1. Among I, II, considering only mean count of other Cβ atoms within 10 Å over residues 171-178, which has the greatest calculated value?
2. For distance in nm of label points 7 Å out along Cα→Cβ at positions 155 and 243, which structure out of I, II has the highest calculated value?
3. Suppose helix-only ellipticity at 222 nm (-39500 (n - 2.57) for each DSSP H run of 4 or more, over all residues; to 500) works out to -12500; of I, II, which structure was it derived from?
4. Given a value of 4.2 for distance in nm of label points 7 Å out along Cα→Cβ at positions 35 and 267, point me to the structure among I, II it was derived from.
5. Kindly point out which one of I, II the value 2.7 was derived from, the read-out being distance in nm of label points 7 Å out along Cα→Cβ at positions 43 and 251.
Structure I
């Protein structure tokens, strides 16, 4: 018995020593001290090294758009890093084209501050604000989607363009030891400046969606920052094809409010896909928009209707429904929101039907 126990004890001791060495290395070897961060050759900040650039800028109330909250999966948080970042990482290159590589564009979530950095931030990002809000309403839309209403307190109003998104600060809670930011498209009427509405879909084991669904209550304070994004309705009279799934519903609700507010009469057909009938939502609101907007039509699509659902609408993939409705999309514009897979498939179909790639606009939800 002792012959078996001794090796186990030895291996356990070695593991404990290695763990201690790693802790010391993190505190001593990886202690980069105070680093100088030069922004646009105008402003200098002295910050503690060791953190991602995106995180440090947030701590300084400089908000860089990041749809994935800094996980390196969306490719949005791009900045020019002129000096001090070292070689570009393999996690960054898939999001860069040749021009960006030549201009030292980096993902700020992947650049860790280890020494002095010299960076360039677009001037318009300095207008991004942080908003203190109160959650005043939580509405069930489906079994896994809710609409959250946040009334603004400080500052009391926000200006945004229909199609933009904000970042929600998810605080520490039981099971999540650190704060995280997540991006969500605005679903509310742009004319209503004192509140923001977000449609959030539960992601299994998702840090922020777990907090929103299981911990956030009406009356709780919530921090947001924004607005961000370039996704918006083009200023043309071209007939539009909207395609979305899941929480991709949010920006289109906002765009439809905008079209109604501005009296926009361009033809628009909105294909909204779900796996089952219970994934469909906001049917009554879409019916009101059909009555209020000349030329607008809402087309819900269900991939696999439940046998007893009585579903009489479109079935199959949302792209199948688009194919059935059109033979020639030359001269049309496409607006897409949802998962990367759905958007890629939709682009392929729209182009095959004659739509120019330059006439397709999308917002991929990472």
Structure II
């Protein structure tokens, strides 16, 4: 009997099941969710995890039973990424299991074994972090940061070197779809991580609670004169983080609208940090030199790491950041910006 499970945030639910025919074919049906979600094909103790979007038609080819990592998924790039992540996790789990079988080791042998395990964990992280940083708002990135071995998180939320990946996914999810259950869960996790870090760094004699906020993913890029500007240096202002390309047909009208916003609110503490993804550097330099806000350019253009971190799918794409350096919303339309900007300008920075 093959089961089709919905792997929800708080529980896993059986949606359908089917007794396999002689040729092993099967199909399942379930209602379309509001947001892309995780599902699982389960047979006895083996399973296949899938990232399902309602726009996709997915074919799963399982070569043998029990289900191993050599299954194939067509029609779902995210599910294929999850297969690679699960495969890396299986290798790490196997290494840990082999370690547990070794008994009566000398002190030197135990030390060598611990170092080997640390290397295996580092190898796993090295193999999955590209999926996180290339598209932090993807289901594959979410799947990667929550993988466990023997009930323990591989990406340890108590370690600073791991937290940056968790925070990257949290920021991306919250900026893309803040109302989704998984985005809310990540937001709460990010708050808990920041609070724990501040408590560790706070002097013991101080009883003043630290303020909690979700920090944004920082950007540091050069302007047309080569001077580098950090996004985080604008904290204390309301900031419009804008990804655009001056070579786009929309650019003249779009930038005129931004000039009006800048002229209207700049004296009150409004700043624009505009990231150009132009392929034509000369066009960018000429255009940026005439604009009154911070204009920087990412030379990686379409491969921009900054754009991937903010899950920029099209240009222009903009975000509003409040005075405390907290990313508050993805901009849906320029017409709605004045009201949002004015609301944030009235808020005091912490």
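1. Numbers: I: 11.2; II: 21.9.
Comparing I, II, the top value of mean count of other Cβ atoms within 10 Å over residues 171-178 belongs to II.
2. Values: I: 3.8; II: 1.8.
Between I, II, the highest calculated value is found for I.
3. Working: I: -7500; II: -12500.
Considering all the candidates, the number was obtained from II.
4. On the way: I: 5.5; II: 4.2.
Comparing all candidates, it corresponds to II.
5. I
FYI, it's all coordinate maths here, none of it is from the lab. Everything quoted here is computed from the prediction, not taken from an experiment. Cβ atoms are built from the backbone, for glycine too; each structure is taken alone.
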